[in-house]
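In the part that follows, the structures are each spelled out as C-alpha cells.
None of the figures in this text is laboratory data; all of them are computed from the coordinates on show. In this text the structure is predicted, and so the values were computed from the model without any measurement. Cβ atoms are built from the backbone, for glycine too; each structure is taken alone.
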Structure I
Amino acid sequence: MEIKINDKALDVSLDNEKTIGEILTAMEQWLSNSGHILSGLRIDGIDIRASQIEDAFSREIDSVKCLEIETNPLSDLAVSSLVRLLEDIKEYENLNFEDKTKFFENWKESACGRFLNAEIAELYELCVRTFSQGDVTTQNLSLIAEERLREVTDPVKEFECIKPVLNEICEKLIDLPLDIQTGKDMKAAQTIQLFTALTEKIFRVFYQIDIQGYTNEDPENIKEQIIRQITEFTDVLKELLEAYEKNDSVLVGDLAEYEASVRIKELYTFIMENCRGKNG
C-alpha cells in the first residue's frame, strides 16, 4: 500500500499495523510533534467524509492501494481560530441578555469552539467562564486571546518581549523567603503565580518556535538540549512549590535564588540564542 502525505509519498515500512485506523494512530504522535493536524483522508482516490471515518478506520490495509493523508499546520488553524474568537467576543458583547444566555451552546459546536476545546483547553475553559458562567470578563478574554495570537503569529518576537518581565519576576523570587517570614502572604502568592504563569508562557512560545521551524542549524540537537533543560527546571519548580506550600522559607530562598531564577534565565537565554526571526 502506498501512503502519501500532502501529495508526497511517505517512505515507511509497516510493521504490525493491519488497518487504516492503526496506521493513523501510529502517525498521530508524529503529526503532533511536527506541528500538524489531520485535515483530510482519501482512500484509492475517494474522499472520506466524517460520517465514513469509522468504516474507513476498520478497513484492512491489504484492501487499499493508496492512502492519502492531508494535514494542516496547527499554527495556521490556531491563528484562524484565535482571530475568529476575537470576532465572537465582539459579537457576544453586542447581544442582549436573552441572546447571551443562548450564545455558548451554539459557540461550543462551532469550528472555533471545537478547535480550542481540543487544542488550547485552558483558553477554552476561559471561554466557558466568559460565555456561560460570566465570571471572566470579555475584556480579559480578549487580552488573553490577543496574547495567544501574538505567540503564534510571531513567536520569536513575543519571546524577545519576555526578557524584561523575566528579570523583574526573578528579582521578586529573591525577596520571596523574606515575604514569607514577614507574613506578606499575598505578595508571596502573587510572586509564585507570576513565576508559574511566566514559565508556562516560555514553554508555550518555545513550542511554537519549534514546530514553526524557527530554530537555527541542527534543530533536533537544539530541541533535545532544550527539552533536557526544561525537564531539569520542571523538577526544580516542583521542589520550589512544595517548599512554598510547607512554608519552608529557608529552602524556598535557596531554591528561588540559586536554582529557579538561575535555571529559568539559562533556559530563556539558550532558546533565544538558538532561534531566528521570520527573516532570519
Structure II
Amino acid sequence: MEIRINGQILDANLENEKNVGEVLAGLEQWLSNSGYVLSGLIIDGQQITASMVEEVFLREIKSVKTLDIQTESFAALAVSSFLTLLEDITFFENLSFEEKTKFYDTWTESACGRFIAAEAADLFSLCNGTFSSGDFSSNELRLITEERIREIKEPLKEFSDIENLLNEVCERLVDLPLDIQTGKETRAAQTIQVFTTITEKIFRLFKALDLQGYLSINDEQKGKLVEQFSAFYDILKELFDAFEKNDSVVVGDLAEYEASVRIKEIYTFVMENCKTNSSKAGNGQTGEKND
C-alpha cells in the first residue's frame, strides 16, 4: 500500500497495522505532534465521506493500493472555525425566539461545532451557554472568540501582553488568605477566577507557540515542561480544595509559595525562550516560523 500525504509519498514501513483504521491512528498522532490534522481521505481514488468512515477503517491494508491523506495545519483550521463561529453568533442574534431554540442542535452537528467540541471544550461550553441555555451573552462569546483568534494569529504578542496582568494577580494571591479571613469573599473568588483564566491562557499560548515554531526546546526540555504543567495542575487542585474549605493557612502557603511562583517560572522560561529563538532566527541561525 502506498501512502501519500498532500500528494507526497510517505517513506514509512508498516509493522503491525492490519487495517486502515490502525494506520490512520498512528498517522494522526504523528500529524498532531507536527501541528497538523487530517482533513480528508481518499482510498484508491475514492473520496471518503463521514458516512463511510466506520466501514473504511475496518478495511485490511492488503486490499488497499493507495491511501491519500489530506491535511491542514491546526492553526489554520482553528482560525477558520473560530471565524465561522463569529458568523454563527451574528446569525443566531438575528433569529426569532422560536428559531433560536432549534439552533443549538443544528450547530453542534456542523463542522465548526464538531471542531470546537473536540479541540476547545471550554469554548464549546460557552457556546452551549449562549446558543442553548441562554446563561452566557452572545457579546461575551464574541469577545472570547476574537481573543482565541488573536492567540493563534499573534501568540507571541498575546503572551507578552499578559505579563503585567500575571504579576498583578500573583500579588493578589498573596492577599488571598487575608481576604478569606476578613470576609472579602467576592474579592477572593475574583482572584481565583482571574488566576485560573490567565493560567489557562498561558497553557493555550504555549501550545500555539510550540506548534508555530516560536519555541526552541528539545524533547527533554519539553518533557520537563509538560511535567511542570502537570505538577502545577495538582497544586491548583489543592488550592481550589483549600479555598472551598476556607482553609486560609493552606490557601496562603499554596498561593504564595507554590502557585504564584511556579506559574511565573513557566511564564519566564517560555518568554525568554521565545526571545532567544527570535534573536537566532533574525541572525539566520534557525528555520522560519510556521505562520
The value 4.5 for distance in nm of label points 7 Å out along Cα→Cβ at positions 105 and 233, derived from one of I, II, belongs to structure I
Taking distance in nm of label points 7 Å out along Cα→Cβ at positions 33 and 265 as the quantity of interest, name the structure among I, II where it is greatest. I
Quick one: Cα Rg over 2.2 N^0.38 Å, for residues 217-256 alone came out at 1.59 when computed from one of I, II, so which one is it? I
